[in-house]
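All of the numbers you see were taken from the coordinates with simple rules; none came from a lab. Just so we're clear, the structure is a prediction, and the values are computed from it rather than from any experiment. Cβ atoms are built from the backbone, for glycine too; each structure is taken alone.
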Structure P
């Protein structure tokens, strides 16, 4: 797995809810609602306490570079999460 360099996220997988209207249920059946809520929230700040990207400008520099661009996401800037999907789902490092 790789770390998603979205603002409001932490390298260990948690998300700052901020203005997000979170669904009341945390289940697979509510996954689409969570996705919509996440992308419709205000991405107000990067949480780079742990670097989320290998881009020299950090996550802010990465998104500034990509803004308005039609280029594919540059995978070379992704960081390895050092965790498998099974470990993540079980809440293990």
Structure Q
């Protein structure tokens, strides 16, 4: 879990919207897909390393991966959630 103060100031580097932490079910599903080489970054690079967590933008289209407790805020490394829409919880 990220420090709430840090989460309050972080913004999506693509849409500039607020970010929320992804739930464990979504992270587990994405890691299963990563294992099967079915997840790509915004640059269309196939992910091979499992993620520890993620931050989702307001419209729930992008996830910024977290590795070893550190959010990867590089826009090119964002995971596009559109292919996994049915698995993303729409609050």
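Tell me which of P, Q gives 11.9, 35 when you compute Rg and Dmax of the Cα atoms in Å. Working through the options, I get structure Q.
Out of P, Q, which one gives 10.1 for mean count of other Cβ atoms within 10 Å over residues 1-8 as computed from the coordinates? The read-out comes from structure Q. Each of the structures P, Q was assessed by distance in nm of label points 7 Å out along Cα→Cβ at positions 17 and 41; the largest value belongs to Q.
Each of P, Q could give relative contact order in percent (Cα under 8 Å, 6 or more apart), but the derived value 37 comes from P.
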